[in-house]
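K.L.:
There are structures below to look over.
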Structure 1
Amino acid sequence: MSPRFQPIYDLAELCFQRGITQAVLCPGSRCAPLTLAFARHEGITGRTFSDERSAAFIASGMAHETQSPVVLVCTSGSAAYHFAPAIAEAYFQEIPLIVFTADRPKEWIDQYDGQTIRQTGIYGSHVKKSFSLPEDYEHPDAVWYIHRVVNEAISLAKEYPQGPVHINAPFREPLYPAKQEKISYTPNLKTIQASSLSSAFSENESLKMARRLEKYSKILVLAGQGDFNKELSTSLEKFSRLVPVVGDILSNLHTNKSTIRHADIFLEACHEDIKKSLQPELLITFGKSILSKNTKLFLRKYKPQEHWHIQPTGAAADTFQSLSEIIYAEPAQFFKSLLSSAGENNFLSQKKENFKRIWEAEEHRSQLSMKHGVEGEFSELLVLQEFMAHLPPRCNLHLANSMSVRYANFIGLEAEKKGIHVFSNRGTSGIDGCTSTAVGHALCNETPHFLLTGDVAFFYDRNAFWHNYPLPNLHILLLNNHGGTIFNMIDGPADVPELNTFFVTDQRLSARLLCTEFGYEYDCLDTTKKIKNAIQHFLKFDGKTKILETISTHQQNKEAFLHLKQKIKKGYET
């Protein structure tokens, strides 16, 4: 006779057959049938994390790194709510998660039963779909329904745009198998595969698109956040010989020498007449959000005549208030097709070349202004300049939100850094799970992983380390200025008397004791003389998790940042 929870145990086998090999399991009793199903499956690696909020971000990092859905399981009650921030991030970052929340039977909802809340549809519109499993499995139709739901959830999570799918699973007691009872999986379970059709351009469509491009003299390509894609990078490198291609550090296009990577800098510093000369007639975009506020403001003011956004399917965001057409194609294939159809000689005109040179001139001017880099007293920028210049040829660079990602974008990565892949939680742009997400990435391979983070993000997410899994390939550069420096930089909070108490959130914590607690290697950096040796040691991987903590003040960092900006601005005044 099959165990009572056999249809639930078989969910693990279904997931495995659909290509899922990773599961994040949070402790609890109500979720015991799910936990045992995934923990005992030989084809699935199950890991447990006690903090549900951290666990969900770890799962998101794992799914992003493996490019495959990850199962996420928790018990009933408030545990499910702790998943919410990471689920929202995964939704906007288009990361596939299969989220199982265990629940009480529906007759016990609102009856003061322990760990019981209203879980149906708990994540609202931040999941692609939410399902509820039946509470009893005696009837064959219930078993069929459970299997169908899980198949559909996996297909939805993988379908563009990828994202999280929620399955609420109510369970009646007893929740655990009998002492001698073994869990097995039903062979030959029915799977429902999903296939996507190719959206490749026909030769005729490519020719039509190429002729449309010939009408415009001022074409600008703008890349949003996206993972490194070799085919896309190669196509854009050729395309950028014809038109300017703008991409910040999160576009992962730093590998192309011709990428305009300092648009955020010169669009803030340059005069209005220069901005007018940079205005495109046609804007072509792809990818997710862009980091640069100055680029957004520029394109909203100096709108193009047409704005095409390229993506495989679905609705597109109108970030610059100028969207005129959605082109359903893979970006790599779109640019490759255009190049083969148009040909460089037909496509390139003197006017197009002139427009490209205007963008290149501003990029060159920014590079000249930053040629000697950051100067002066000890600051976070001084440390980061050394760190980013000497990153190893193949590594993953994770950027926490707030000043960390902005610093990194300001300094930038050179084209020679072809093996560096950049990641950041820019779906919701919160600080809450930056460390946990990097941990999830690092658990999935042996690639060196670096996390650049500020103190508020780091200490907010310290439970990212509260688990039993070694992280020898993760090194963390912690910028500890004892509060949120960004509020000293932006207009508004920097001018109010409540700044230090209510915005900067002054704190005196250090990572030293945390490293002692978790057995990590710790080093402190607080003077200019130490920078070179400290960074050199920090960049070496020798089987230990390392945290290098820089200690500085808000004032030091503000002065260094403003000094560099002033130097750039002077380039436009002379």
Structure 2
Amino acid sequence: MHQPQAEPRRSIYYDYQVFDPWLPSQHPAQPRQQVVIVGAGPIGLTAALELARHGQPCVLLEAERQVSEGSRAIVFTRRSMEILQQVGVDRRVSENGLPWRFGNSFYRGQRVFRMEGPHEEDDRFFPMINLQQQYLEEYLVDAVRAQPLIELRWGNRVSRVEQGEGFARLEVDTPEGHYALETDWLVAADGARSGLRSMLDLKMEGASYEGRFVIADIRVELPLPTERLAFFDPEWNPGNTVLMHREPHGIWRVDYQLPAGETPEQALAPESLKARIDAQLAMIGHAGKPWEMDWCSVYSARALTLPDYRHGRVLFTGDAAHMLPIFGVRGANTGFQDAQALAWRLAFVARGLAPEALLASYSAERVGAAREIIAEAGKSTRFMTPPTQGFRLLRDAVLSLSLSQPFVGPLYHWRTSRPHEYTHSALNSAGDDDLLFKAGPGHGAPPLNLRLGPDDYLLDHLGGGFELLYFTDREALPESLRRVVDQTRARGVPLRVTAVGAAAPVEGADLALADSEGHVRQRYGVSAGGAAYLLRPDQHVCARWISLDAERLQAALDTALARQGE
């Protein structure tokens, strides 16, 4: 029988709550489910909330009885915050996290590069915000517990999976024994050590780098701003790299590379941790500063992905689908985009609003995103942890030159995680006017979140289904477009129409945004009325037109729902 830890985990800043396990004796009837998600980490929780947002119930299985141990993912990007806004936890993250936008690289006591994340008046969220993963999971768990479409089963570990014709059968182990559970669709969100991936004998493709790093979270008072700090080739750790981040509640992350050949056991020995953290504090001018350890771990930089995220009735997402180097805060932030991209498609397929073919585009888009990220992350990883003597010589030459040649500084850039643009997605309309626009988000890009007023932004008004942004100054939508909208809704497909530019309500539109100064038009590259953008339920642009008619709108919707030829 599976016996997850029943005592609260230790932490000097976070109070762990142990949840009651879900026991099969209390629920003797186990009907087949439409969707089961395995793994209640940030990605599994977000996927469940996104499914519920699209009206799709699910069961969420978690092997443990409490949120994750240690801070783990701590840096969340602007796009992740936009996704978290959709599931209702962004304000709690903003209230308790530490926003930041600058990163600094140091060599031989000199700052040789300063990265600045873009931040404009239109941006609701900062480029990055620091918050320990336990808090984010807590906020997501609270949202899940308030959502009647989600059943969260703590202490339920999947021990076996088989696939049948049109379903998957699970054997689930609990503190009082096993039970069987069938589901039409199974979402694997069970992390980097995915048991489901192992059960299906799936292999990842890519590279694992030899360099190992220690993550140590310590409580220490340091008079430093919330900015990323990277130290190259420090005297106490020659040839290697050290990173530091401020976290809430007086915690600092110290992230340092290990010498070749050192084992994790040696690295995590108390005397080793103390000597190295003391040396780092001394190097930044705080020798002898008292500190207290909260959590530590060892990791290796990996750049791996499954070549396909769908295997029969099993769909992979987050670290179960790919393992990415943490340089550039890519892991969880990429996973949030996975969850958002998967959930609307799966909800539409499960509810009969779209054919199963729609799921193929999830795998194609997100595998493509992972491969692009791996290519970018590889550059950062090779700079942080040179894999060969040749790369080390090049890296060391950059370090040396950077002391006197400012043009070398940008080579330190860590290529921060960014929202992927599905430029070549099969869901993009082939018959629109994308190439005629001179500004605005193009095919596959997320929308620009523009400031409309005090604490009022464009994305505050979007979400829940397809969105048609129709730029007009007329009193009503054309009748032909309204017929397409009505017919789409009659099939159960959610489609909202927002009229942009009208000073009064527009007949046939769900919402009117005045845009009296033309700011939205300008940023979206619209010069005259009648232009439009169609956003998918994950808010990525799938079509845009200088002039929209009913036939083009219907064709774009059919394409975005993988219904061509039906």
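Quick note: the coordinates plus some simple rules give every number you see, no bench work behind them. Here the structure is a predicted model, which is why all the values come from computation and not from measurement. Cβ atoms are built from the backbone, for glycine too; each structure is taken alone.
K.L.:
To test your reading of the models, identify which of 1, 2 gives -8500 for helix-only ellipticity at 222 nm (-39500 (n - 2.57) for each DSSP H run of 4 or more, over all residues; to 500) when calculated.
P.N.:
2
K.L.:
Right, next: State the single structure among 1, 2 that was used to calculate distance in nm of label points 7 Å out along Cα→Cβ at positions 166 and 278, giving 6.8.
P.N.:
Of the structures listed, the value fits 2.
K.L.:
Once distance in nm of label points 7 Å out along Cα→Cβ at positions 310 and 430 is calculated for every structure in 1, 2, which label goes with the largest value?
P.N.:
Largest calculated value belongs to 1.
K.L.:
Computing Kirkwood radius over Cα pairs in Å, for residues 78-173 alone gives 14.0 for which of 1, 2?
P.N.:
1
K.L.:
Given that FRET efficiency 1/(1 + (r/R0)^6) of positions 142 and 446 (r between Cβ atoms, R0 = 41 Å, to 0.05), derived from a single structure, equals 0.95, which label among 1, 2 identifies that structure?
P.N.:
Structure of origin is 2.
K.L.:
One of 1, 2 was used to calculate FRET efficiency 1/(1 + (r/R0)^6) of positions 22 and 422 (r between Cβ atoms, R0 = 35 Å, to 0.05), giving 0.40; which?
P.N.:
It was calculated from structure 2.
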